[in-house]
Each structure stands twice: as structure tokens, then as C-alpha cells.
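The structures considered in this document are given below.
Every number in this text was worked out from the coordinates using simple rules, so none of it is lab data. Given the structure is predicted, the values throughout are model-derived calculations rather than measurements. Cβ atoms are built from the backbone, for glycine too; each structure is taken alone.
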Structure 1
Amino acid sequence: MRKLLLVLLSVYAAQLHAEPLKIGVSVADLGNPFFAILADAVGTSARSIHPGEVTLLVRSSAYDLDRQVSQIDAFVDARMDIIVLAAADSEAIAPAVRRAQQAGIIVAAVDINARGADVTVTTDNVQAGEVACAYMAERLGYAGRVAIINGAPVSSVTDRVAGCRAVLNNHGQIQLLSDDYNGGGTYSGGLEAMTYLVNAYPDLDAVFAINDPSAMGAVNAAHLAGRTNLFLVSVDGSPEGVAALQETPPILAATAAQFPRRLAQTVIHESLEHLAKAGRQESRVIRLPTRLVTAENAERFGHWNDSLPAQ
């Protein structure tokens, strides 16, 4: 696979010589370290491959569809070669994707699906929800009362929740008390959601949060409420999340790790291949596996890097 990739990239370099490469990036929330690292890694990956100058324009949609559509249209006007986006709405973004493609631009979806994209590279988010909630179920002894802190209605979030619910449905003695509170994927949203949950459900045993920022807010809310008897599981494997796993006592018990740099590398490799073939290629969907990080393996995991954590 590596040899094939090197051959393809050599062909790409020979075809494009040292022409400038322009990439527009629109992600959901640059205040979330995951998206900030992802956007930066898109530029780093492109510069490591492309023989000429690389221009990178990065924007945040704040999960606002109209705002993201305007960003994509601006990228089209600026004659970008590649647009990388984490869609604010996987379905409704399709007309903007088509307009960009009609202008000869390669459109790559990263982290979140976007209908019609030439390339889609995401974490296997169903798997992420499954492994996090399987750990939660095992730790509960397959009996208890749980809740889910949900997020924006985008594919990455809905897939994680679907994966979690699939696991919980296999255990009749686990009661799902709530899964409709939207924490927005943010620290403040997680704090607010958990404050509500611990007051509404005094017998709550565990919570699945859809990402680490909302989990960190939820952890703080649990501390403030004196509810250190319950625990959380999450998705991201962020530096903050991994550090929280090593606290005493660790209210955050596990996080299913994503690999933002690997996502960025893969989406750029695939996009450049499409660009070299002038779009004469079938669209491709790639799901990257996750790995569960717990207090037991947190030290070996380190931080968001290009390697899978040690077993």
C-alpha cells in the first residue's frame, strides 16, 4: 500500500510540477482542539507532498449551514483546488458541494459526511460509540442507569450515539434515562447538560458524552454536584481527556481515540490523487478505526499523534 501511494504521488507531482496549490478548509468549531489540529494538519500534510507553494484558508462554520455555504462559495470565487469540509449538515450541504465541483474543485469531507463529496474520510464513529459504551456496560456489571449527552445532528454525532445505543440495547438491565440533551459538543454545553442530568436523575450511574470537550464540562459539573460516584465515557482521546483519565478519582473513565493528523493525511492523499486524475475517479469513503483509552493505558497512549496507542 505504501509503495502504491508513493507511485501515485510521484505521478501527481510529475503532472502538476510545482504549480501553486490552494486549499480551503471549513470545519465545525476551531475552538475545539480536535478541529484546530485537523485544520493545521491539512496544511502540514499538503506541504509535505506538494512540490510547489501551498495556500491554506481555514474557516469555522460553528455548525451553521448558511455560514458554511457562504464559505464554500467564497472558496469557489477564490479558485481553490481542494475544499476540505466538516459539514454543518451532511445532506443540505449537497448543492454547495455540487457548485464547487462544477467549478473544477475537489471536495473532500472529513470527520463528518457531506453528500456528493469526492472523498470522505472519517473516524469509524459507530465503532467509537460501541467501544466506549461497551466499556461503560462492563464497568457497570451490565446493570445500571445511564444517560447520553448528545450533540449537533451531524453524522459523526449520530453515528456515535447509534453505536452506543446498539450496545446498551443488548443489556436489558441497563436503563437509558435520557439521550436528547444537546451539549453542543462544547465544555459549557457539557457542564449545562450534566448539571441538568444529576439534578433530574439522582440515581444516575454513568454517562456517555459524544466528545471530550462536553465530557470535560460534565466532569466539572459532577464535581460541583459532589457526584464523584458516577463516571463518564467519551470520544476523542484529546490531551485533556487523556489527562482526566489519570486523575484521582477519574470521573472520566474512558475515551475512544480519534486521530486528527491521520484523518488530515488521508484526506489530502486522497484529494491529491483525485486532482491528479482531474476528477476522473469514483468517490471514495474511508473510515479510520478508533482505539479505547482508559486509565490503564493512558500513559502509553500519549497525545494525538500518528500512531495507534500501545495495547
Structure 2
Amino acid sequence: MNNQPIISVILSAYNAEKFIEKCIKSVLNQTFKNFEFLIIDDCSTDNTLKIIKESAETDERITVINNTVNEFVIESRNKGILKAKGKYIAIIDADDIWFENKLEKQLVDIESDESIFLLSANAYEIDENDNIIGKVIRPNHIEESNRMILKENPFCHPSILFRNEGHLYRPKMFYTEEYDLYLRLFSDGKKMIHRKDFLFNYRILKTSLSRNNKAVIQELFKLKAISFYHERVEKGYDSYDSFNPDNYLKIFDLNYNSSINDLNLAMKLAFTSGLKEDFLLLFKKVKKYYSIKSFFIFWIISKNFNLSYKIYSKK
């Protein structure tokens, strides 16, 4: 193998024994061969590390990084990026499967246009048994992507290929670290493209990390990423360093004294999403720490959530 890989593929895995072998094979079987494969095991307690090491014994492109303490996936990915030798970086998740020409097609695109910083692609959704159950399609015109990015994530993370220029994920941006990265690149004027090709299978699991946490918390972090973007545009910098992620992570913790502004936003998100249990739990927290007068509208809603939401949803 060439001593200087063109692409560095980064995979962070934790207790992924059920699917990681298929994931690894989909990378090793790429038609484009000149890459290094950095696999970070985040202290798995199942057979994940064993499967990774067995794969590494058969292919010299694999480098195994074994975390000594359990880290969040953001830190593990950053560890891989910092060790990456490739001109480009590609990210994959442990339960997803690339099509064999994924890297080849994206490399042709990015090498043919020096202005492109990042590429993304569509995906087929698959279940635990590899059955196709849907599609993930994003806008494939840059103008549409640029409009969408200030409201929603316009890219498919396990498909991205981007230039290795030292950009890292920010550890405090839980559940939305990739969206925060895209917004930082966007505010820096980087050109990011989503191709209409279907280049991987995206696995939908009932136990997926992104589906085991409150939707309200994820939305809070998403809105914070957007807020940081506007700060950078207006001031040239954002307030990330002073941001305390516990303000969102513990928004449902009755023993954590959240601010009025955070509770107001969280309750609004819970109501507009029709999440009655979340809304009532947040209102319980309001009553513990604040005067009901400060949340009068939410007090009215709490008296008859179902009817209030029905009226709201018809608007």
C-alpha cells in the first residue's frame, strides 16, 4: 500500500458486535483501495474489539485505536481525525454499510473541483435484518442546501467525504455535532455538496443513540448550533466556550435548576411537537423553581394539553 493514503476512513464503535463486521467489510471492499482505516473502539464490553482486531489481522490498512476510558463518540472521532494522514477524511458509523463504489465516486467529484470542501450522498434506510424500509434524500442543488442548512441538517453524515484541514467536532454539541460542524464550515464560506447518488445503507435501529434521548434535548442543541452560526456571522466568533451543555442535558432533571429562558424554550418545543409527557414534566419543574405567573400560558396549556395541541395543530 502507498505509505501516504489518499483517504482516511474513521469509524468509532461501541458495543456494535451485531453489525460492525458488515460495516468493516463494506469499507475494505471499496473499489478505491488507497486509504487508511482508523477504527476507534470506545471500551466496548461485547465482542466489538475482538471483531475489529480480527479484521485488522487480515488487512494492513486498518489501525485499531483502543480507548482506555469510555468517551463520547465526538471525542473518538476527533481522535481519529487528529491521527489521519489522508488528504481527505470519510466518516462511517458502525451499523451502516457503504456501497463498493462510494469512495471512488466521491473522490472523482472532489478531485475534479478544488472549490468543493465536503461531499454527501443519499442513502437507503435498512432495518436490523438489512431490509430496505425507506430512503434518506437531501437536496442536491447547492442553492437548496444553503437555504436548508439554517433550519435543518442538509447532509447525510455517514456518507461525508471532506478535506483534511484540521476541522474537528465540538465536544459540547451533543447529538448535533455534525450539524454544528457543517454550520461552522458554512460560516467559513466552505462549499459543501450533496450528490443525488445513493451510496450507502443507513441502518435504523430502535436502540439507536439518537432515538434513545429526548427529542426536545436534541432540538435544543440544534437551535444552539444555529444560534452560534448567527453569532459568528455578526461578531466573527461565537459563545461556545462559555456554553454549558448541562443546561440542555439536564433540562428534565427536577434537581437541576434550569433558567427561565431554557425552560420556556423547552416547553415550547415539547408543546409544538405534541410531547405531552415531556411538557408536563417540564411544567412540574417550573412549579418547583419559579412562579406560575412567569409561565402563565403554559399553565393554561397544562390544564388541557390535548385540546390545546389539537387547536394549535389546526392552525
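Quick notes on this one:
- Comparison of 1, 2 - label where distance in nm of label points 7 Å out along Cα→Cβ at positions 57 and 257 is highest: 2
- Structure with the greatest value (metric distance in nm of label points 7 Å out along Cα→Cβ at positions 81 and 169, set 1, 2): 1
- Structure with the greatest value (metric FRET efficiency 1/(1 + (r/R0)^6) of positions 201 and 273 (r between Cβ atoms, R0 = 25 Å, to 0.05), set 1, 2): 2
- Which of 1, 2 yields 20.0 [Kirkwood radius over Cα pairs in Å, calculated]: 1
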